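Alright, structures below, take your time with them.
Just so it is clear, none of the values below were taken in a lab; they were calculated from the coordinates. All figures in this text were calculated on a predicted structure; none of them were measured in a lab. Cβ atoms are built from the backbone, for glycine too; each structure is taken alone.
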Structure I
Amino acid sequence: MSEYRIQGATGEWEVVIGLEVHAQVTSKAKLFSGAATAFGAEPNSQVSLIDAAMPGMLPVPNRECIRQAVRTGMAIDAEINKWSRFDRKNYFYADLPQGYQISQLYHPLVGEGRLEIQLDDKDPENTKTIGIERIHVEQDAGKLMHDQHPTMSYVDLNRSGVALMEIVSRPDMRSPAEAGAYVRKLRTILRYVGSCDGNMEEGSMRADVNVSVRRPGEPFGTRTETKNVNSVRFVMATIEHEANRQVDLIESGGKVVQETRLFDPDTGTTRSMRSKEDAHDYRYFPDPDLLPLVLEDAFLDECRASLPELPDAKRHRYENGLGLSAYNAGILTAEVETARWFEELLVQTAKAQGKDDADVAKQAANWLTSELFGALNKVGKGLDDSPVSPAAGAELLALIGDGTISGSIAKQVLEKMLETGDGAAAIVEREGLKQESDTGAIEAAIDAVMAANADKVEEYRGGKDKLFGFFVGQTMKAMQGKANPQVVNELLKTKLG
């Protein structure tokens with residue numbers, strides 16, 4: 001990832017980026033009520049009296065939401081504040097029934113942390129650490145629906161009161177690519193921890209993108225904030241457009257205004273929404289209905305013990321413990337579902353082949369990342385809806401390992417497995433795909449190939465070693481791809497020699 005600069009009419013400009021990621025907490029109930037949080041429910045079917053701000057209703061914190069936020073903080077090596085407090089953020093909007101949002105400004109649950117991003121996909125050691133300022137817990141607002149009636153807007157309060165973690169980065173990113181890597185890495189960690197499903201399309205993870213420009217080495221410029229960007233691609237596009245817009249504005253004699261903007265995915269541009277408020281505009285004060293949160297050591301110990309092996313640790317273990325390439329280790333740990341699938345494949349492969357060593361791990365990793373991923377991509381499927389299970393994959397690998405089928409035949413078998421859902425052994429038996437290791441049959445095929453290509457035999461014996469591949473290919477063709485390649489190579493070397 002090379003240094004990112006914008007070349008303006010008057011020289012180079014540097015981009016400064018900070019992200020505020022809102023991640024919906026994985027929980028069955030909302031932050032301060034027992035209402036459900038399932039996505040896609042009928043409008044206003046998951047609303048309690050608290051969510052609707054009925055008079056006299058008092059909020060009670062959901063322990064699971066606090067637990068998930070603490071676990072997330074621990075996963076990014078952040079400071080966990082044993083004492084924190086909720087504040088009221090006062091503003092009026094039609095989808096905010098209370099007239100205020102319960103959030104945390106002065107005393108957040110999670111303090112400073114960090115996230116390491118990879119700057120080059122091909123070089124895992126080329127990394128950069130992005131500082132995280134805080135994680136605070138807050139309730140989400142409802143949703144306005146403008147497309148149900150030509151002259152009216154409707155309010156859906158299903159989302160009102162849902163727990164959010166706002167993860168605020170330092171302004172440490174300097175390019176769209178770095179911001180994209182940050183969001184992807186953060187999403188991966190959230191999914192590993194299980195504190196957020198990371199589904200940006202459904203809005204359970206979205207980013208407010210803060211962008212400013214400056215001459216390299218100069219103080220920060222005036223920033224704008226583009227709200228609720230819901231994909232990695234759109235985050236990067238927002239930065240690209242907004243940085244260039246600001247440079248053009250400054251160089252033409254204008255001035256960047258601190259404001260809130262919206263990104264239009266259809267045009268790839270941003271537009272002004274409102275002037276940017278500061279904290280004092282919201283008249284924050286401690287929420288009088290909620291006592292401070294005080295976390296006990298036993299609770300923190302339980303949170304820490306519940307954390308899974310995180311992606312960086314898992315990647316290092318795959319490389320150093322299993323002997324996998326950095327490339328394969330990176331692919332296999334990028335998504336928690338992929339890592340789980342691979343580890344089950346390892347267990348089943350070791351069981352099927354009666355051995356558990358580095359060769360088995362490499363065979364399983366290479367097959368999964370190249371063969372299965374490629375085959376699934378052709379039919380438009382992913383691991384989550386793959387007709388081939390880890391146990392079925394292990395059965396196929398065992399047939400390759402014991403010489404029953406060759407690697408090329410295994411590709412055909414995999415296609416049949418995806419089409420029919422049948423096991424590898426059953427397909428091999430039914431289709432007559434067993435590998436031929438009978439030296440007599442293979443010798444006969446080689447003799448026929450050499451007789452038909454006497455001129456090439458002489459050329460080979462005259463020093464054209466590259467023709468060896470030609471004889472291998474012709475022999476395999478004559479054997480309909482079923483000959484054992486190792487036996488073919490050994491016999492050819494003898495006969496041609």
Structure II
Amino acid sequence: MSTAPGTSTPSSASAARAEAGHGIVESGRFRARQVAEVLRPGDADEVVRIVRDTARRAASGAHSPLHPVSTGFNWGLGSGSPVADGATVLDLSRLDRVRAIDLRAGYAVVEPGVTQGELAGRLDGSERMLNLTGASQHTSVLGNILERGVGLHRGRAEDLAGLELVLADGTFTRCGWWPDERSATVQPHCRGPSLNHVFTQSAMAVATAAVVRLLPRPDEVRVLPLTFAESELPAAVDVLRTWTAQRLIPATTKIYNLVAARTYGVRARLRRPGSRDRWLVHICLTGDAGLVAAQSRLVAERAAGHGSPFVAAPPHTADEQVHRAYAGLPDPDDTLFRRKTGCCARCLDTARGLLMFLPVVPFLGSAVARAAELIATALEGRTAAPGVTMNVLDADTIDHVVTLGFPPRDARAVGDAHRTLDRLHRAFVAEGHQPYRPDIDHPLPRPHGVLRQRIGRVLDPDGVFARGRF
């Protein structure tokens with residue numbers, strides 16, 4: 001095992017702009033929440049002291065509940081803002097150490113302020129890689145895991161092996177697997193009840209570190225770009241589902257509508273006057289070089305076959321930066337993120353207007369086509385056509401990342417975008433397609449089940465932690 005201290009002390013761009021009594025500037029332009037205070041602890045011991053002090057005041061009924069954030073870059077969902085007014089933001093970005101990396105066992109121990117770009121850089125040239133997401137390199141690894149975000153190779157929840165926690169009474173504890181245990185093999189579920197995911201998508205503790213599982217670095221990474229006509233959406237999705245179910249391709253495929261595909265040069269290079277709009281598909285094949293070559297030939301043959309909805313796309317639509325992301329390599333310039341947003345991570349909250357809607361739907365052509373209809377009919381007023389990225393999760397499930405961009409200083413445009421978001425929530429929920437990550441204006445209903453209610457009362461009876469989106 002090798003250990004290495006953190007080398008930087010980044011500040012949370014969102015939380016850093018919050019002052020006592022004022023709201024946080026964030027890309028979604030949600031109603032500004034009033035923040036009582038912003039606290040920036042430097043280590044886990046300081047977090048314990050803050051939580052214990054808050055717990056003492058909570059027992060007397062006079063306190064400001066804690067709202068923990070890692071780097072605050074939860075764009076489009078509220079960034080670092082709490083759900084309700086009056087919370088104290090607990091900005092954990094100064095906890096930025098990579099405490100340990102074990103290449104043989106395949107894990108890293110990271111604090112909330114460790115970014116995916118930093119960890120990917122530490123692993124560059126090694127036999128292991130991080131399961132990167134498509135977001136900025138400046139986003140928190142731990143924060144995205146707690147959100148159960150989606151990586152390029154698997155759900156981020158699968159990367160979690162253990163959590164270090166501060167409970168509502170200030171108790172410092174751990175759950176899941178940790179390196180100092182007797183088992184030399186990383187076992188996220190350990191023996192007995194599995195507790196890690198009691199604390200993902202919840203507001204019942206502060207996570208001060210996590211054991212993150214690392215992927216073996218493949219010999220070959222090849223991203224195959226295909227396009228299909230917008231009218232062929234149901235057929236294309238059904239073909240991809242069959243390929244996934246039969247293991248011709250892994251469950252890592254991404255589908256981009258015309259707006260989202262602009263990031264990869266589709267509109268500028270492929271569209272011609274009078275042509276139909278084309279959507280883009282990225283199929284990533286990894287592993288032994290011979291196996292990847294054989295799979296690539298098979299996919300190309302099937303895509304070119306009679307009746308196929310697909311057309312091979314030019315190489316530039318899956319360029320070096322795309323391959324580097326799937327290969328887990330660092331991107332110090334944040335190239336793909338800048339292509340998507342037109343600005344850097346540090347300025348997005350102030351410079352851009354962005355809302356996100358993240359539903360999960362069945363991996364069926366008819367269901368995806370219906371989702372496209374719901375999105376199109378939800379657009380309000382001057383809301384521009386949204387970007388839609390679909391992430392295949394398995395042979396039965398596909399999520400949607402719907403991005404609504406708007407000029408943040410245009411009050412009418414902001415209102416139209418938010419009305420569109422409201423309509424999306426109503427339309428998708430009515431058909432049983434729940435968002436897997438809500439925003440601060442559409443938090444999930446309070447826990448409704450005896451077990452969840454009891455767990456909440458036991459872990460945080462006095463409301464030390466502010467109510468979260470989940």
Structure III
Amino acid sequence: MIDVRPVLHAVGMLLCLLAAAMVLPALVDFRDNHAEWRVFATSAGFTLFFGLLLMLGTRTGQPRRSVRQTYLTVTFGWLVPGLFAALPLIHGPLQMSAVDAAFEAVSGLTTTGATVIRGLDGLPRGLLLWRALLNWLGGLGVIAMAMAILPNLAIGGMQMFRLEVPGPAERASTRARRIAVVTAGAYGGGTALLALGLWFAGMTGFEAMVHAMSAISTGGFSTSDASVGHFRNVGIELMLIVGMAAGGLPFLLFFQAAQGNGRAALGDIQLRWYFGLMGLGTLAVTSWLVADRGLALADALRHGAFTVVSVMTGTGLFTLEYGTWGGMPAAVLFFLAFVGGCAGSTTGGIKVFRFQLLFADALVQMRRLLRPHAVLIASFNRRPIPEDVLGSVMGFLFVYALAFALLAMALSFLGVDVLTSVTGAASALANLGPGLGAEIGPGGSHAGLPDAAKVLLCGGMLLGRLELFTVLVLFVPAFWRQ
């Protein structure tokens with residue numbers, strides 16, 4: 001039998017952190033003289049009570065978690081806080097149903113950005129801040145998981161990014177703490193710098209902070225139904241492009257730069273592919289906006305770049321409602337949504353490095369056709385790619401495609417139209433948020449979907465955020481047998 005005490009202890013710690021975060025929107029609403037502050041205060045107290053109950057009741061001297069306990073911690077560490085994060089939405093002025101509130105909270109914590117709320121422009125500032133905080137905390141959790149957990153679990157080729165820490169355990173823990181401090185500092189510092197830039201560009205201080213947290217975390221929650229298009233400000237759009245692109249970078253890059261190894265970090269082939277695909281996508285969408293929509297080149301480039309960066313990083317902010325675009329740009333955006341950003345970033349999707357690994361292997365296979373007796377080994381960043389890594393990536397891609405197909409078919413079975421089913425499933429698994437079409441596209445809402453569809457999409461968001469196998473392994477009977 002698995003000892004779940006370390007799991008519950010970790011979940012309790014996360015609930016305490018969530019309760020502390022609820023204090024911030026409570027203070028904002030109290031300052032605005034809005035009664036919503038009582039809802040946040042009560043929710044914070046309720047969440048803190050259960051968090052402390054779990055922490056104090058499950059203390060154990062076990063120094064390390066087993067692999068099974070780690071899987072459980074990762075899954076329930078996202079699911080349980082997501083349910084408690086829904087409390088202010090259920091009991092606040094929106095009076096949302098439990099399903100809608102859970103959908104909004106899970107979407108926020110997984111940095112998906114899908115929403116069931118209409119009328120964002122008229123909401124209390126506390127609720128808008130709460131949604132942005134969920135994005136920001138979720139992004140921080142994604143970075144921690146991608147750097148410290150997934151590589152050790154060897155999920156989907158992530159073992160290629162396992163941190164090599166030579167020396168005794170004491171030195172290893174010291175270096176791990178330094179990495180955590182530097183990356184958290186880069187995440188927080190980047191958010192502050194972006195917020196300051198947006199404020200200077202014309203946003204209010206509150207709007208700047210909300211959008212900065214949303215962009216760096218690649219979460220996508222905004223303060224307006226029209227998203228960034230509400231501001232009609234070129235400076236704001238350019239700064240958010242930089243912020244969203246930064247959110248798609250591997251945050252270990254900042255630690256390497258702090259170690260004086262910035263030049264080697266910037267030479268990472270993953271970054272070349274990331275910016276290369278982003279540039280090609282921008283060129284394609286910009287050309288279409290000029291040729292089909294008649295936009296001036298400067299406007300087309302600005303909107304094209306913003307849309308491509310937002311979709312590829314899974315942010316979901318928008319300046320133009322691209323949900324009704326058809327043909328070539330829709331195909332480009334659909335592909336880029338699946339690609340996602342770099343490993344160790346806040347983005348969703350399959351991740352650039354997995355495509356690189358498969359491309360490197362495909363090149364080797366073709367060369368073997370020409371030179372059957374040659375010894376050829378696929379490499380990534382001048383390192384040979386082990387066979388088990390390639391097998392892990394292939395397995396991940398197969399399960400990802402299967403999950404997408406099953407989720408899309410399940411949504412269609414519930415009566416959802418084909419376009420909404422396919423793009424809704426894709427955006428949930430890629431943690432993008434908006435899909436295509438009038439209903440769930442940019443500027444739309446998932447509110448009109450059946451409750452069962454929202455529950456399925458919540459599952460898709462969690463699966464996509466936790467790299468599929470972390471959740472699916474819990475349904476294997478052998479997992480529960482010692």
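Please compute FRET efficiency 1/(1 + (r/R0)^6) of positions 197 and 221 (r between Cβ atoms, R0 = 30 Å, to 0.05) for structures I, II, III and give me the label with the greatest value.
Biggest value here belongs to III.
For helix-only ellipticity at 222 nm (-39500 (n - 2.57) for each DSSP H run of 4 or more, over all residues; to 500), the calculated result is -12000, so let me know which of I, II, III that is.
It was calculated from structure I.
By the measure distance in nm of label points 7 Å out along Cα→Cβ at positions 333 and 389, tell me the structure among I, II, III with the highest figure.
Answer by largest value of distance in nm of label points 7 Å out along Cα→Cβ at positions 333 and 389: III.
With Kirkwood radius over Cα pairs in Å, for residues 157-308 alone derived from the coordinates and found to be 18.1, which of I, II, III does the value describe?
Structure I accounts for this read-out.
If distance in nm of label points 7 Å out along Cα→Cβ at positions 261 and 461 computes to 5.8, which of I, II, III did it come from?
II
Once FRET efficiency 1/(1 + (r/R0)^6) of positions 253 and 413 (r between Cβ atoms, R0 = 35 Å, to 0.05) is calculated for every structure in I, II, III, which label goes with the largest value?
II
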